[in-house]
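Take a look at the structures listed below.
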Structure P
Amino acid sequence: MPRFEPFQALRYRRNIELHDVCSPPYDVLSDADRLALATRHEDNIVHIDMPVSAAGNAYEHAASILNQWISDGVLVRDETPSFTLYRMRFTDSTGKPRNVVGVIGALEVVDEGAGGVLPHERTTPKAKTDRLELTRATDANLSPVWGLSLAEGLSALLTAPAELLGEITDDLGVVHSVERVTDTNRITQISAAITAHPVVIADGHHRYAISRTYRDETRERTNSKSTGAELTMTYINELIDEQLSVAAIHRLYEGITYKQLAAALSPFFTINDADSVGPTTLSQMNERGSLCLVAKTGRTHWLTPIAERFTGVRNLDSAYLEHALSSVQHEVRYQHGVTEVQHELQTSDATAAILIRPVSVAEIQRTANEGLLMPPKSTFFSPKLRTGFVLREMKTR
């Protein structure tokens with residue numbers, strides 16, 4: 001099983017408002033979002049995590065800013081290794097109040113297929129150069145991978161408060177707060193619980209893969225297996241219903257007409273007329289056991305799976321669609337949020353969208369226990385963790 005260890009975190013000094021300097025993860029930010037955050041505060045984390053440079057190498061520029069912030073005391077290093085409790089309070093899409101807690105530490109980077117740290121879905125091809133170049137230049141973990149632990153009772157170990165360092169409320173009303181754990185007994189208990197069980201990667205498959213590449217490069221460069229690159233910064237919470245809010249990632253189709261798409265789906269789904277997409281569409285999908293096909297014109301149909309056509313196929317909407325369209329030429333893109341899907345459908349080359357239902361936590365647990373993989377983009381874990389609460393130096397130089 002993988003090691004999970006505390007580390008001497010880099011954190012913004014106490015008199016800096018975290019709301020001004022933290023940001024959503026880089027992969028959900030547009031250029032306009034990045035500019036707004038960079039303008040909000042000269043020390044906003046996007047200056048490092050999404051670097052730009054008018055002249056020269058943007059990644060080296062990010063490394064220079066990071067070093068300057070440390071030198072100037074903008075970022076302060078913990079005196080001793082610590083864990084960070086990260087809490088999120090919010091109301092989920094069903095109206096249920098949620099209070100989620102996880103812990104940020106350093107998770108061992110293991111070889112692909114070695115076990116202990118497991119993917120839960122196949123990943124789509126994605127350029128890794130940007131994050132790898134940034135890691136090489138800064139020699140730091142700037143944002144955490146998100147892992148799910150099979151350690152029963154982990155949430156109970158994280159419930160008691162620690163040293164509160166700050167909290168922010170994001171634009172969606174989610175309250176994010178962080179607390180520092182320095183008590184050695186509690187650190188030992190948390191570490192032992194997580195180390196005793198596999199960790200499933202929920203979000204950040206590519207970042208974990210980059211950590212593996214950087215670890216291998218560092219081993220070759222230093223001839224050592226004891227540098228900070230042997231681990232990577234990871235947020236871990238317990239894989240149970242109470243600690244997870246899972247949304248769907250919907251599908252947008254190109255390279256195929258709406259008529260062709262409906263024809264390809266008709267042998268596998270019963271297709272019925274539906275009202276236009278609205279606030280109750282997702283709840284109706286759950287009640288009906290259906291997916292929802294939407295044309296660029298707004299024309300909408302229910303897609304109800306025909307059970308006998310999916311014999312041997314996992315009970316996942318993403319798997320149903322992958323199976324039904326396996327022999328049909330098409331291009332697919334992924335988008336969370338019904339409003340966002342409708343916007344994309346009207347403003348892009350997509351000819352149709354299919355709204356799918358969220359994957360259950362029980363199915364994610366089964367995936368982990370049986371070592372299975374879901375199709376790409378089956379799950380969207382929310383709320384998204386903020387970047388900037390904690391940074392981790394690897395010190396491999």
Structure Q
Amino acid sequence: MHGVDTLIRKVVRMTDTTGTSDLPSFPFRSHSLTPPAEYAERRAKCPFGQVRLPSGDPAILLLTYRDVAAAMADPRLSHDLTGPGAPRMTAEPSFLQDPDILLNKDGEDHLRIRRIVAAAFTPRRVERWKPVIEQVADELVGALEEAGPPADLVSGYCFALPVRIICRLLGVPEQDAPRFRVWSNAFSAGARMEPEERMAQVGAFIGYVDELIAAKRAEPGEDLIDDLIAACDGADRLTEHELLDLVTGLIAAGNETTSTALSRFLAELLDDGRRLWQQLLDDPGVLPDAVDELLRYTGLSNSALLRLAVEDVELPSGTVKAGQAIAIAGNGALRDPEAYPDPDTIRFDRDAPPPLIFGGGPHYCLGAHLAKAELNIGLGTLLRRLPTLRMTATRDELQFSRGEIVDSMIALPAAW
């Protein structure tokens with residue numbers, strides 16, 4: 001399969017753990033839906049201290065909103081984690097070590113690829129996709145109603161909605177959508193897997209995309225994949241490997257993060273006697289503000305994203321020296337009381353800075369507008385069609401994937 005051997009070679013690395021044994025081990029343990037107690041403790045006493053990552057590498061852990069916002073916007077904190085001395089979250093192979101994926105590119109190379117894709121995700125284009133999202137959401141709820149309760153909302157709705165939308169946008173056969181759940185988890189480090197299993201799943205995923213691109217070249221259409229192929233074939237703006245990685249990444253990112261966010265929203269809304277769910281039923285007009293607040297409160301995981309300083313960088317809490325790594329703990333920053341008073345309470349009327357869950361600076365998430373449309377419509381459709389929705393498991397009974405980047409909910413049992 002084209003590109004698989006190259007990817008495997010790129011992700012093999014030995015980790016040097018010298019001198020880190022006395023540092024606190026990260027990530028800290030906690031329930032997936034609750035930020036670790038260490039976040040608040042370190043934010044108050046040690047907001048710029050080092051931790052030891054699972055790989056053994058050291059990193060400065062950022063936990064304040066000001067530090068994280070500044071770090072996300074600073075191009076001197078590089079996304080390129082592919083060099084021999086770059087930090088790793090884990091010692092195992094990961095797509096984060098592939099230099100050809102968009103997430104690992106900086107500067108002009110990064111902007112070149114973003115320009116090719118960005119037109120498909122503008123607010124105006126997303127507005128045109130909203131009727132499609134509404135149609136798919138209604139179809140999925142209809143299928144849930146036809147099958148009858150109980151149901152698993154993760155597989156039947158939270159995952160199915162964004163994956164069907166990204167399939168339509170890209171031009172991927174929708175009957176293939178169920179195969180993407182395991183593949184996306186493997187590619188985007190959304191689940192704990194043995195290295196051999198992860199690489200096997202990534203290999204199968206890349207092989208599928210390679211065949212899909214070949215089929216599209218043979219019978220062109222008018223979908224996003226066709227636009228990307230034209231950018232590769234027509235003006236040498238995308239290399240063949242960049243094309244392969246970009247399509248694979250769009251499929252994975254197009255469902256994994258949104259699915260995780262929506263399932264975590266529902267776990268909070270349907271907990272505590274459905275108090276927050278009832279608030280939305282009573283006043284559906286607050287839904288857009290509720291989505292922003294739930295993005296802040298729930299996050300995607302209690303892990304962190306890594307950056308590497310290519311020169312000294314002064315942040316509000318201290319200086320990152322050239323060659324040092326930082327670990328950006330989004331869930332820590334989004335519970336910072338200086339930015340969000342009473343941060344451990346969900347308030348739909350909150351007047352506060354926007355959540356940083358979509359990143360910042362030149363790497364701000366391309367799909368942010370699409371994701372927010374899917375979350376608003378997906379949640380709104382459930383409120384309208386299944387107002388008596390309830391969880392049939394307790395919060396503590398919910399299970400999660402413990403992924404490196406996103407901590408996906410495995411199942412969300414529900415009835416109505």
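No value in this document is a laboratory result; all are computed from the given coordinates. Please read all numbers here as calculations on a predicted model, not as lab measurements. Cβ atoms are built from the backbone, for glycine too; each structure is taken alone.
Of the structures labelled P, Q, one was used to calculate distance in nm of label points 7 Å out along Cα→Cβ at positions 221 and 277, giving 4.4. Name it. Label of the source structure: P.
The maximum of FRET efficiency 1/(1 + (r/R0)^6) of positions 165 and 205 (r between Cβ atoms, R0 = 25 Å, to 0.05) over structures P, Q, that is, the highest value, falls on Q. Structures P, Q were shown, and helix-only ellipticity at 222 nm (-39500 (n - 2.57) for each DSSP H run of 4 or more, over all residues; to 500) at -9000 was computed from P.
Ranked by mean count of other Cβ atoms within 10 Å over residues 101-108, structures P, Q are topped by P, which has the highest value. Between structures P, Q, the calculation of percent of Cα pairs over 12 Å apart, for residues 21-76 alone yields its largest number for Q.
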